[in-house]
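What follows is a set of structures for review.
Every read-out reported here was derived from the displayed coordinates using simple, explicitly stated rules and does not represent laboratory data. What you are looking at is a predicted structure, and each value in this text was computed from that prediction instead of being measured. Cβ atoms are built from the backbone, for glycine too; each structure is taken alone.
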Structure 1
């Protein structure tokens with residue numbers, strides 16, 4: 001796939017990444033760097049949707065949620081994504097980029113409710129759309145939310161920014177000689193149980209022929225460099 005020809009993308013950003021070096025919450029310095037890079041992508045004329053996780057604040061499967069009822073814990077995680085989405089929208093608008101936060105949970109005083117026709121309208125009018133609160137349902141990850149929203153807005157590509165520069169045969173931080181893949185099929189990911197996205201998200205992408213690009217969000221201009229066809233990463237698509 002020629003990434004430089006892509007017109008509309010969905011970018012999945014983990015909440016943990018927003019911690020930067022702070023260890024918890026949102027690091028304003030790293031948030032600013034991410035917002036600067038999102039602006040560069042928007043300035044390229046690319047329509048940009050964004051799904052952000054909440055792991056920097058709370059995750060339904062975290063140690064702190066261990067004694068909680070799963071549905072309630074997952075809803076707390078959804079609310080954490082709303083906080084991150086509002087922070088990203090604020091940072092973007094401070095840089096002159098129009099942004100809309102759209103929530104899968106109804107909270108009209110805080111964000112627009114997600115309606116896919118409205119999301120597409122915002123994208124067509126040049127706004128960055130930040131999708132929060134996951135799918136609005138417990139037991140589904142933000143990976144699945146990203147795949148779902150990407151399909152709904154008819155994105156050309158799903159981008160996943162991680163801590164490492166692609167998909168490896170094992171965790172490279174724990175296994176130094178792990179192999180990095182330049183390209184995989186959906187079946188490769190599923191059959192090898194590679195930790196890219198969860199089973200539901202990967203299957204949804206496969207069923208809708210939605211290409212996935214996995215890359216490191218760390219480093220200067222990581223996202224915009226990808227959109228210019230630069231930088232390492234792993235493609236996941238049918239060959």
Structure 2
């Protein structure tokens with residue numbers, strides 16, 4: 001849980017982070033010293049078991065880096081497990097309607113929700129916080145991000161955006177394009193991004209998006225999008241390797 005980070009998201013501060021797909025805690029620890037605002041551990045698309053995620057969250061916490069976990073799916077108790085490890089929040093894939101958004105909130109909340117209660121976890125400082133007030137602090141500091149990546153979600157975007165406890169609507173353009181049968185650069189995807197951004201303005205909901213390059217950010221900021229997840233640890237490492245290889249080839253040409 002991280003009250004300050006959640007408040008920054010809800011205030012629509014421009015924030016940048018990245019996905020982590022490699023299961024080494026040192027990566028999260030290293031990223032904490034770079035000045036980025038957050039990281040998202042990708043348990044949806046990377047082979048990360050609970051033991052690895054546990055260490056990755058610990059690495060992020062050691063560097064004071066807010067760290068969310070993208071779930072493989074919204075399953076009973078799964079969100080609570082990630083939050084008990086000390087994650088700052090959850091990113092829930094394929095939220096296609098208001099009921100799904102409300103279910104995400106319920107899995108991540110104690111009061112009025114379904115999150116299983118234990119004051120002896122890392123999130124509760126292994127019992128040092130005591131039972132009094134811990135649930136309130138946890139609920140106040142847990143971020144809930146819902147991914148908008150299905151045509152059904154676009155049709156229900158106002159109802160989803162109206163779910164007050166949702167902190168960020170995170171646009172997944174690649175999945176949207178796949179589901180709509182168009183290329184990621186198609187005008188229909190640009191229209192979808194604008195529609196989600198407009199819903200965010202109507203309901204004062206923060207909008208986030210994945211970007212492959214920070215060159216996209218100025219245009220997206222102009223739409224009111226403020227949370228940017230740029231690439232992943234894997235893509236950044238691959239880009240640095242390609243740049244080194246090109247530099248050598250240029251030097252000996």
- Item | Source structure (of 1, 2) for semi-axes √(5λ) of the Cα gyration tensor in Å, computed value 29, 25, 15 | 2
- Item | Structure from which -13000 was derived, helix-only ellipticity at 222 nm (-39500 (n - 2.57) for each DSSP H run of 4 or more, over all residues; to 500), options 1, 2 | 2
- Taking FRET efficiency 1/(1 + (r/R0)^6) of positions 41 and 169 (r between Cβ atoms, R0 = 30 Å, to 0.05) from the coordinates of each of 1, 2, which one would give 0.50? 1
- Read-out mean projected area of the Cα convex hull in nm², for residues 137-200 alone, computed value 5.3, structure in 1, 2: 1
- Query: For which of 1, 2 does distance in nm of label points 7 Å out along Cα→Cβ at positions 33 and 153, calculated from the coordinates, equal 3.5?
  - Reply: 2
